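No lab work stands behind these numbers, since they all come straight from the coordinates. Source: prediction; values computed, not measured. Cβ atoms are built from the backbone, for glycine too; each structure is taken alone.
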Structure 1
């Protein structure tokens with residue numbers, strides 16, 4: 001089968017013939033119908049993550065947002081059959097550890113990261129192996145296109161998990177999203193679907209226009225100056241909830257209730273925290289580059305005095321994908337609206353390179369293998 005292989009960091013991926021996939025006893029193999037091209041693939045291609053013991057090995061098949069049709073089933077698999085159409089979370093749990101049993105399989109103790117480690121070859125390939133399929137495979141709704149299937153992957157699921165499960169977000173709250181790449185636009189769309197008021201921030205007016213299409217109430221071009229001050233002004237007195245035990249956080253004027261760093265550079269992280277009202281919550285979705293090397297200096301005294309919460313979100317537990325599928329079925333969210341291009345496997349090296357200068361808008365998906 002053909003696959004896009006990382007042979008050298010920063011050099012174009014090689015499109016190669018590699019051996020066909022075979023299912024593990026507890027796994028399945030899918031014929032890949034679509035796979036999103038994510039900024040996390042760009043980080044892997046650049047060789048980032050060494051500082052967190054998370055560097056992808058050379059020789060890896062990249063790609064971690066797949067969906068497709070099951071073509072082979074391991075002997076120990078019980079609930080997945082040949083012909084099933086499934087999506088696959090990149091954060092693969094094995095299903096039996098304490099974290100998996102308690103609904104946190106996205107941070108499984110024995111988990112694998114699809115497309116990021118040698119034991120889990122990725123989905124920029126005609127076929128991909130899915131381990132522990134009874135736990136990880138997500139059955140798709142009838143009529144969902146391959147591109148929309150794949151757009152549920154890392155970015156959309158991470159944004160949804162962060163806003164719906166990690167943050168204390170309620171209808172009427174203000175959410176600021178810093179960076180309108182794939183995960184940022186996903187966060188805009190999800191926050192709007194959850195009933196929040198959304199401020200989107202970026203340097204690119206085309207991306208800000210897309211954010212408006214996806215539900216942003218206000219947009220801020222970061223080149224205009226004081227991003228936190230602008231957000232505090234936009235949100236002053238807005239988004240107040242009804243009386244509750246958390247009234248002090250909900251009604252303090254000026255600033256977002258939840259602010260999202262969807263890029264992962266020092267400036268967006270600090271701007272996100274500075275955009276919060278008292279008792280606000282910062283949600284980190286973006287990963288850092290080799291400039292920050294995993295660490296950003298933060299105003300910890302101010303965060304302490306304002307009781308600001310710092311949260312992270314990594315993928316989403318496979319056991320909670322049914323929430324997203326129900327929202328899709330009702331039309332509350334539409335991941336397909338984020339898909340801006342369908343490309344071939346041969347295009348992947350160039351589309352990754354375009355991310356170096358933030359030259360992509362929305363989610364691009366490989367649909368031709």
Structure 2
């Protein structure tokens with residue numbers, strides 16, 4: 001496997017107006033209130049605009065989505081009068097495919113695409129499970145410019161021959177490490193095999209918050225002469241987060257939470273290992289008067305949407321979630337992340353606590369540790385490189 005050495009690149013924020021972007025795209029940037037790029041955007045956007053395959057690693061909450069959405073839209077706008085590209089649209093063929101591990105992340109990516117492309121004619125569709133396939137089928141057959149999909153649901157459409165991927169010229173894999181952790185990589189491989197090859201000019205951008213060796217190996221397999229861009233460490237939580245441990249017997253954890261959550265503080269995200277555990281804990285907290293709801297994979301898409309929107313709006317102070325359901329949550333105002341149990345891996349810890357301290361805001365991570373979890377805590381502290389004492 002080739003060594004993964006980051007290329008030197010400038011990460012100093014620059015005005016979006018200095019990037020020579022289409023004026024309609026700049027209008028979308030202004031609508032969103034953005035003035036300057038963030039470090040990962042400074043590093044990635046010029047390389048992506050140049051057609052370079054990229055493997056990019058950056059902490060959660062650092063603006064990775066815009067780092068690929070901005071150059072994607074710029075590419076489509078530059079080509080909009082190209083007869084060959086117009087023929088692709090007329091033939092109902094999409095040109096860009098973005099793969100994401102969860103429906104929540106897919107929706108959030110498409111929301112950002114909508115915001116940035118508001119003043120353009122670029123079309124997009126989010127394709128994910130838990131909802132009827134009919135509307136997605138119509139969008140795919142119409143040949144929207146950008147498909148944002150979870151691997152499993154896109155495979156469902158491919159089996160029914162709803163998705164023509166023969167015109168894809170740009171592939172983006174967001175949060176590749178989570179797709180691997182969640183077992184989606186076989187589907188990712190099948191999808192990539194159905195695309196035009198890199199040798200035919202397809203550009204591939206792969207983004208990940210951590211870069212374990214398994215991701216590196218597969219990233220090199222699906223990219224061509226890719227450059228590696230790293231902002232921050234390969235597997236580390238944002239520096240804006242404070243970390244602390246509370247020693248609490250397992251039988252007293254709910255009591256500790258109830259007391260803690262009665263104090264004035266911002267929104268709190270609590271992680272549990274299981275769906276049953278998330279439901280049980282949410283019920284106990286609600287019975288004690290805590291405004292909370294649960295988020296996990298067994299809840300319907302509508303229930304998950306209501307839970308996330310209620311948490312964002314302040315209706316619920318606390319969201320109790322499993323790792324899979326919370327993956328991709330992009331809520332800037334989360335004050336505290338609490339691990340109800342010690343996470344089972346360093347990467348899980350990094351991804352969980354990365355839900356707070358986003359956009360350089362100060363965040364807090366708390367891990368509740370029962371006596372029988374001390375050994376797991378010691379391993380975690382050593383692996384993550386944090387003084388979790």
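Odds and ends about this structure:
- Highest-scoring entry among 1, 2, by distance in nm of label points 7 Å out along Cα→Cβ at positions 94 and 166, is 1.
- Answer label among 1, 2 for the case where helix-only ellipticity at 222 nm (-39500 (n - 2.57) for each DSSP H run of 4 or more, over all residues; to 500), calculated from the coordinates, equals -12000: 2
- With mean count of other Cβ atoms within 10 Å over residues 126-133 derived as 24.5, matching label from 1, 2: 1
- Structure responsible for 137, with volume of the Cα convex hull per residue in Å³ calculated and labels 1, 2 on offer: 2
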